[in-house]
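These notes open a run of structures that come right after.
Where a number appears in this text, it was derived from the coordinates with a stated rule and is not lab data. Model, not experiment: these values are computed from the prediction. Cβ atoms are built from the backbone, for glycine too; each structure is taken alone.
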Structure I
């Protein structure tokens, strides 16, 4: 029996086991690794056939790989690893999953000003996907000042005319559902707000965006889509888009 699963710091919120077992004929386990020591021991042991990787290890896994897909290397983050002949191959399916969600939800990015909250592993894939759609401007926002990153206060003062906002941070994720990463009050031109969080399905951020009349998209379709792409890496198969849509519809009921 092949061993597949998900590693990350805390996985109580995850739907990945449910999704993967809807996609493929294999078991898929959640494997929380709350400390760096546990993470290192797991990666050194290599006792798996394929894994997905979530917060906070999407960058940390890279040194353990024997091969990294050029696209994932360019992004600087890996969320899918496959073992073949004892060697570890790394990929990034968040990139394709995020693009799939934008396309299905008709979120227009080209020539739009886009604010991206967060600059972790998930943000790297999201930023690469957004860049491919040629926005007029992309601004990274975070709670603290860093090179190339604006604070929330700076973003509100300088870019309150943003068209699209994307949250890649975990702020607002279950169980901390009363938290929101940013106050949308200053932003008068938002046409869409995308939150890659999927649990809860409507975050506090998305509720505020809906009140402002913006189109809102959560992270569930991205999650399903990237999981299907990961399954294809695990198995060497190619799945149709209809499979992604079918699973998404079932989970949305």
Structure II
């Protein structure tokens, strides 16, 4: 069953809204909680920046913001924004390669949790990943909850939404990419792999892992060694462990 997405034209929380303002994202309207007592410096910065940009600002009681919110933590501010634009992955990769870069991208196979996608965007931004690719169906999309979980990283990481992940993988291979898959049953540990050159790392969905149709197109698989009793990591944590090792090698 396809997961219902939240509003792609809504941002909630101080960091997402502030980073959207800094990045020059089009914001049509800002709802802020009525101030009581000592002014909050972060909220003051948001309001002043919005005023300078000519954005409509509406003050509401906290209960009204609570009713509007789609995430669990609006932190006193909700923004109505232009829907997030996805990049065309073919054009994006071609541009990077024309600039002489060897791209490194993350492919997410049907994540369902907003927190995981938002966390992956934070990891991608911190590590300098060139793009994140998600499928159009059976996956969480860029919405208010993902923006909140990303703590503003959604404004800086190119995200492509594609109709068929397998077709996208095959196109990347045609462009010289190696495709790695994160799989708990792999014999090779993530730090033993060679992460140089144009590279895509496939991360599977929560609980299900990488689909069999996509798994067979991976050039190699890697696992994370486990020593505990609960031998599983969520998708975002696994992504962070593997990606930062890959970046360490690539930056040598």
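Can you say which of I, II returns 16 when relative contact order in percent (Cα under 8 Å, 6 or more apart) is computed?
Details: I: 16; II: 22.
Source structure for this number: I.
Could you figure out which one of I, II the value 1.8 for distance in nm of label points 7 Å out along Cα→Cβ at positions 26 and 226 was computed from?
Checking each candidate, the match is I.
Just checking, which of I, II has the largest value of volume of the Cα convex hull per residue in Å³?
Comparing I, II, the top value of volume of the Cα convex hull per residue in Å³ belongs to II.
If we compute mean projected area of the Cα convex hull in nm², for residues 34-97 alone for structures I, II, which one ends up with the highest value?
Largest one: structure II.
Assign the value 0.70, calculated as FRET efficiency 1/(1 + (r/R0)^6) of positions 130 and 242 (r between Cβ atoms, R0 = 30 Å, to 0.05), to the correct structure from I, II.
Answer by label: I.
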